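The numbers here are math on the coordinates, done by the rules we state, and not lab data. This is a predicted model, so every value here is computed, not measured. Cβ atoms are built from the backbone, for glycine too; each structure is taken alone.
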Structure I
Amino acid sequence: MRVKFTKMHGNGNDFILIDEFNGEIIDEEKKPDFVRAVANRYFGIGADGVLFVQRSEKADARFRYFNSDGSEAEMCGNGIRCFSRYMVEEGYSEPPLKIETLAGVLTLDVSKDSEGWWVKVDMGTPEFDREKIPAREEVWGRDMEIDGEKFEVFAVNTGVPHAVIFVDALDFDIVPVARKLRYSDLFPEGINVNFARVLSRERIRIRTYERGVENETLSCGTGSTAVAAVAFKLGIANSRVDILTRGGRLIIEFRDGRAFMTGKATRVADGHLNLEELWNDIPQ
């Protein structure tokens, strides 16, 4: 069986998109296995995650996002930008779009200029309440010791749970520390981990470890929003800030308590998967 796919990325956070707008392509119960196979960077196409475009009864489309380990996530900021560009480019809808996600219905605006395609996402209101993160205890300015080092940790939910740690320098391996925090008993659903260096009130550089990918990614939209939200709440950043990820720049703005993210969405390739060979050759 040949399956059409599109490869896209938002600031280097890369995705495989499967169009199910006109009908199911991958059986629901097989989606996790399919995602693990196709996202494998040696035996599949390779990606941080897989997007499924589906019809919605309450919005222009339904956004489904699976991490590369096959787990489904509520939201993905970079992924939904790619998803929205695809919707407009394929003629399924005109901007502004209403997209159904597990984190609620989001509004997105899509535009194109000489630099490429841009998508502005209404990310909703960041949740700082412990139960909505969720966290078993309060994690706002919480001092934690990990591998002999002390860190001040802040937690927020920007569609998915995120921990934010401000540091003086980012030239270290974030994975060992992030992984221990990600699996901490404090967070019953696990957590994404962001390390941030404040350059000015208008610019913050970050690195992100993503739950489900279980590694550092080049960019994370919900993570960038989380860092900006914490910095704004602490009074160390303005209501509009450039977040500099390893994959590029994202613009985060806050208006009336809501967060808005603007960034590029790049369409790299379109092709067909040979599904039988993908299934047969993936390591068990």
Structure II
Amino acid sequence: MKNNRAMIGIIMSLILSTQVQAKDTFKVCADPLNPPYSSKKQDGFENKIAALFAKKLGQEVEYYWFPQRIGFIRNTLRVELEKGVYKCDVVMGLPTGYDLTLTTQPYYHSHYVLLVAKGQGFDELKQPNQLANLSLVQQENLKIAMFDRGPGTTWLQKQGLLDQGIPYQTMTGDDKNNVAMTVAKDFAAKKINMAVLWGPMAGYVLSQSPKNTYISLPITSTKAIKFDFSMSMGVRYGDKKRKMQLNKLISENQTAINDIIKSYQVPLLAIPKPAPKSD
């Protein structure tokens, strides 16, 4: 009888512990080495925003770390440890409308830039489209980072500069450097002198060098190629309560969110209003 009571006590303790953990933690799925977004040091802008939200909720941030690559959502947000308890509950940065999760309202809107290293013969550039008008000698000296995903490679092809592209993968197995870190190092080593970069990645490269090291030229979307995108947070399908909670936090803390992101030199545009629903 005593053994039964002891066993019941242990079970109740575990249940209560799980309930407290679920209530008192803001559980985030994140990449442990993905500046400027996240890191185990929790010094990325997504880390800072997660900390802000947890503080507003009176909770502690808890991370489940997993590299940002194919299978990320399947191996993080969707893994149920026990009934109703998951490895994590929130992904801090996903494209708005991402099809593998429910996404919140956007919390920032950024754009691609052409980042140009100064002092390598291209300082006169004022607009990205001027690349097509460079002399043949200048064009031959171009070394432009291009990626297997994103609009940059398509844009370079339309500019007739695909042969000047230096290929990079957006997802690698490197556990020492993420893509932004590699690009920053390759700029410093003069392996490349330009890159078409998503705003946060460009911000990271800028932050790793002295001022006036680069020219940053915004690339404007056209009907043919889109270069600006909204970013949201992701939760599991069916987790509408958490989505509503996050939407409320985003709305109430948008100024603070903007300040955090701008401090990482990320270029921001106004978040577009949602398209009106058709009848």
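From I, II, which structure was helix-only ellipticity at 222 nm (-39500 (n - 2.57) for each DSSP H run of 4 or more, over all residues; to 500) = -5000 calculated on?
Values: I: -5000; II: -10000.
It was calculated from structure I.
Can you tell which of I, II yields 2.1 when distance in nm of label points 7 Å out along Cα→Cβ at positions 110 and 270 is derived from it?
II
Computing FRET efficiency 1/(1 + (r/R0)^6) of positions 214 and 246 (r between Cβ atoms, R0 = 25 Å, to 0.05) for each of I, II, which one ends up highest?
Largest one: structure I.
Work out the source of 0.95 here, i.e. which of I, II gives that when FRET efficiency 1/(1 + (r/R0)^6) of positions 30 and 222 (r between Cβ atoms, R0 = 41 Å, to 0.05) is computed.
Attributed to the structure labelled I.
Rank structures I, II by FRET efficiency 1/(1 + (r/R0)^6) of positions 190 and 254 (r between Cβ atoms, R0 = 30 Å, to 0.05) and report only the one at the top, that is, the highest.
Working: I: 0.70; II: 0.15.
Looking at the calculated values, the largest one is I.
Which of the displayed structures (I, II) returns the greatest value of distance in nm of label points 7 Å out along Cα→Cβ at positions 54 and 102 on calculation?
Going through I, II one by one, distance in nm of label points 7 Å out along Cα→Cβ at positions 54 and 102 is largest in II.
Of the structures labelled I, II, which one yields 16.0 when mean count of other Cβ atoms within 10 Å over residues 70-77 is computed from its coordinates?
II
Taking relative contact order in percent (Cα under 8 Å, 6 or more apart) as the criterion, which structure among I, II has the greatest value?
II
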